[in-house]
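Below are structures written as structure tokens.
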Structure 1
């Protein structure tokens, strides 16, 4: 696992059935592979290729990322609070990049 600076905005609690907003940001340069150095040497591609969010082990959101995505990808999505538990966030990318972060949520009736 690569150490990456990850920021999450996940509610700590919600009512059952409530739609919750989740925001993530991961620090990553996202080199497209299309640029060249000042000497004309191509800079190798190095991007995050996928993001997955699991809610108590069940996938609730997935995104495939491409070279056109900016550095430090920010993702904002929603899901329904069904039960208390764990949200797990996973980023995968070129050159073996893998980062993961978790957040707890407490769901009340």
Structure 2
């Protein structure tokens, strides 16, 4: 199932759970379920995936509207080095990838396919 469809289903389920909340019962189980589903949607919506480090970083830059110069400033790297890392075909070092990911406010998560 594609990501957008899953997000839509989670949103619909959260809406359904919210409609089941008894407003007079502060301990209503539907309240917790609604909160959990909304948190899942928020996390899942910000996720960036890809098959290569350069593609993931480029996707994040586009999504966040951040330039290579701004990324260079955030990481303390030279913009030309950032540009080379994002365009060369041989990949980038994990340490550089992690430095960029951290500077962009993301985390690296590995998930089994």
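Structure above, values below:
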quantity	calculated
Structures 1, 2, by relative contact order in percent (Cα under 8 Å, 6 or more apart): label with the highest value	1
Test item: helix-only ellipticity at 222 nm (-39500 (n - 2.57) for each DSSP H run of 4 or more, over all residues; to 500) calculated as 0, pick one of 1, 2	1
Which of 1, 2 yields 0.05 [FRET efficiency 1/(1 + (r/R0)^6) of positions 29 and 93 (r between Cβ atoms, R0 = 30 Å, to 0.05), calculated]	2
Value 0.85, calculated as FRET efficiency 1/(1 + (r/R0)^6) of positions 45 and 85 (r between Cβ atoms, R0 = 35 Å, to 0.05), assigned to which of 1, 2	2
For Cα extents along the principal axes in Å computed as 62, 23, 19, the structure of 1, 2 it came from	1
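Values in this text are rule-based calculations from the coordinates and carry no lab data. Please read all numbers here as calculations on a predicted model, not as lab measurements. Cβ atoms are built from the backbone, for glycine too; each structure is taken alone.
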